[in-house]
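What follows are several structures.
Taken together, the values in this text are just the output of simple stated rules run on the coordinates, not laboratory data. Computed from a predicted structure; not experimentally measured. Cβ atoms are built from the backbone, for glycine too; each structure is taken alone.
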Structure 1
Amino acid sequence: MIGNRITYRTVDGVRIPGTWRHVFIRNSYYFLTDLFIYADGLIDCWGLVTIEEFEEKLRTGWVATSLPEGAEASAHDLAHWKFSEPQSWQTPELLLAEVRDTIDQLNGRPDSTGRCLAAVDAFLADRTEENRAVARTAFLAIPETQRRYALGDMDRKDQPLRVLVAGPGGRTYLSFDGTVTQKDYDSALAYFEERARWTAERPKRGPADGPVTSHAPAVHVAQTFPREPVDDPGKVGLRNDYPAPITVGEAGYPSVAHAYWALSVAQPEVRGAIAAAESASAARKLAAEAPRREGWEHVRTAVMTRLLRAKYDQHPGLAEILLSTEDATVIYDDMESAFWGNNAGRGRNWTGRLLELVRSELHARRTEIPGL
């Protein structure tokens with residue numbers, strides 16, 4: 001169950017979603033720590049490993065599921081203790097199965113519960129013993145710690161499901177259930193028939209505001225140092241230092257970067273020199289040597305927004321490049337600024353965010369939304 005435990009790691013500027021759970025790692029002591037699981041199938045158990053390597057970590061006890069009496073344990077910078085009458089609900093097989101399920105969930109694929117419910121639907125549509133056997137196998141493939149949640153029914157738990165796949169005269173995986181009677185079985189069938197009605201009658205609603213994630217793959221605008229405009233710049237044309245002259249008010253600038261740095265300084269006489277700098281990096285250097293406008297940090301995102309609007313209004317070809325990114329997340333590198341750049345996940349990516357904002361405004365004009 002992922003819930004709200006969402007994290008990520010960054011690979012080549014792309015965020016790989018992940019989640020975490022508590023485990024003990026045995027390295028002299030038993031350390032209570034977090035196991036990070038990522039959508040690309042890598043697991044961080046004090047080092048990134050593949051699922052096959054993780055299975056080996058479980059086999060050797062590096063990731064511990066049994067906790068010996070009297071063993072020393074530690075939570076870094078928090079506590080140190082010894083186990084007394086420890087009880088663990090995990091086995092290597094169970095933990096491995098749960099991790100595999102988590103990877104499926106992170107990728108939006110059916111996990112063991114989803115595969116089981118699909119097999120149950122197939123059995124209910126064609127109630128042969130062969131289909132029941134398939135459903136039973138799929139049910140038992142759900143990690144035992146997760147079976148009670150399979151139906152999402154916190155009152156009945158998995159009772160109707162385990163009775164259905166056992167069948168009349170059969171036994172469930174729980175010894176205290178006893179032999180399934182015909183009455184038990186008919187009750188389980190009625191439960192699933194009612195569940196099917198609920199599902200059919202439930203309104204099919206998507207998010208009121210549309211999808212919450214982009215359908216287009218992320219766009220990485222890597223750090224480059226363009227000096228001359230070209231006929232087909234591609235993503236390089238989205239760089240703030242790309243030579244696309246803009247006019248803001250009555251002043252002209254060779255690029256968005258020139259305009260930004262010129263407007264950032266307090267001394268009017270320095271702005272002309274920055275605007276005339278031979279490159280964006282030279283403009284940045286001149287600005288760094290001059291006093292900043294008072295309160296610049298409070299207005300800089302508004303200034304950049306206006307400059308980006310000017311660029312894409314005044315250069316329709318570059319606007320088309322921006323529009324072609326559809327609804328993709330824009331990951332923008334600026335190795336000089338963790339504020340403007342994403343920088344392998346260590347920055348705030350404000351340029352990328354503002355490019356997405358301006359792109360949305362361009363789309364809004366094309367759809368001719370009244371008042372915009």
Structure 2
Amino acid sequence: MRYDYLIVGGGMVADNAARGIRKLDKTGSIGILGADSDEPYTRPALSKKLWTDKDFGRDQVPLNTASDTGAEIHTTTRVVSVNRAKRTVATDSGDEFEYGELLLATGGAPRQIDLAPSPRVIYFRTFADYRALREQLQTASHIAVVGGGYIGAEIASALVQNGVEVTLVTSDDKVGAHMFPDALATAFDQGFVDHGVTVRRGVKVTSGAEASARVQLQLDDGSALEADAVVFGLGVTPNSDLAEAAGLKTDNGIVVDEFLRTDDEHIYAAGDVANYPDAILGRRRIEHVDNANEMGKAVGRIMAGGTDPYTYTPYFYSDVFDDGYQAVGTVSTSLKTVEDWKTKPSEGIVYYVDESDAVKGVLFWNVWEGLDDGKQLIADASAPPV
């Protein structure tokens with residue numbers, strides 16, 4: 001089977017790439033090979049709206065890629081090799097697909113500990129994981145969430161708002177302390193406590209086991225935790241093995257240029273797996289939805305003959321309980337922070353600066369404007385405007 005445009009990976013990048021292709025090429029054939037059991041869907045809803053918005057149902061999760069773009073989507077299809085000379089890919093079932101232009105949108109795989117995934121052990125990433133976790137809520141009274149980062153915080157918030165006892169395990173001394181200055185991290189952490197979440201701070205899970213319809217976790221302080229189920233949110237590792245085996249350059253992802261092209265002129269990479277030269281932030285890999293959307297659309301246009309490089313700088317956002325934030329750049333307390341609060345610590349802006357006081361990242365806490373100004377501060381290496 002041959003496609004003018006073949007996309008490996010069935011996520012939001014694939015959907016946006018197909019739409020980007022159609023902006024310039026109305027008739028070229030598009031194939032999407034996804035290991036996921038579902039066609040492309042909106043991933044942020046899995047830890048946000050599906051839990052907190054009663055008017056947002058599962059029927060609103062699919063992106064309708066096939067009907068909107070004419071792409072042929074092959075689910076549960078895992079590509080195992082790329083033959084650059086023949087311009088083909090092979091799947092684990094032995095099928096072979098030929099391509100004109102190839103996009104690697106393989107995303108990332110959840111980091112795991114030595115505890116096998118099961119109906120009670122969920123490394124949260126996919127729509128199927130969401131369904132499995134929802135199924136657990138039918139019988140579970142206590143669920144452990146491991147990881148106090150982006151996904152872990154959202155899942156813990158979502159679960160406790162759906163009537164289940166939650167224990168959140170974080171290696172930070174306060175939830176969010178790796179990102180937020182002390183007063184904000186204190187308030188953020190207290191928000192979980194106020195909503196009934198039990199927070200285990202400053203510890204990591206070292207091992208786990210399933211027994212008697214329960215999951216038992218061992219922590220590095222010598223204590224143990226038992227729950228009906230456990231959800232892990234420990235970040236992801238870029239799925240770049242396919243590219244590496246094909247002889248493409250990889251370095252914390254698949255290395256691409258400003259046109260999202262690898263060192264093979266017919267192979268591109270985009271989304272969580274792409275290590276690209278951001279016009280403002282410098283070379284990096286970004287795992288958030290705004291990047292998936294914008295980079296996906298851009299690479300689709302480029303594959304179809306567009307000549308504009310990818311110059312967009314993405315932002316990221318999160319919603320936890322009644323608070324929300326958006327941010328751009330490096331948001332880490334490894335940098336010095338400068339705070340500008342309208343109401344501390346419920347509404348304001350945090351600037352993250354280097355040794356020379358140049359802004360490297362901006363966090364907007366319950367502030368929903370100013371992103372472009374934040375990007376400009378980073379681009380100009382300006383000092384905080386406070």
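I have -6500 for helix-only ellipticity at 222 nm (-39500 (n - 2.57) for each DSSP H run of 4 or more, over all residues; to 500), calculated from one of the structures 1, 2. Which structure is it?
Clearly, the read-out refers to 2.
Where is percent of Cα pairs over 25 Å apart largest, in which of 1, 2? Provide the component values of the computation, followed by the final result.
On the way: 1: 69; 2: 58.
That would be structure 1.
Thinking only about relative contact order in percent (Cα under 8 Å, 6 or more apart), which of 1, 2 has the largest value?
2
Using distance in nm of label points 7 Å out along Cα→Cβ at positions 154 and 322 for the comparison, can you identify which of 1, 2 gives the largest number? Write down the numbers at each step before the final one.
Details: 1: 4.7; 2: 2.2.
Evaluating distance in nm of label points 7 Å out along Cα→Cβ at positions 154 and 322 on every structure, the highest lands on 1.
Just checking, which of 1, 2 has the largest value of distance in nm of label points 7 Å out along Cα→Cβ at positions 10 and 258? Each step should come with its number before you reach the end.
Details: 1: 3.0; 2: 3.6.
Largest calculated value belongs to 2.
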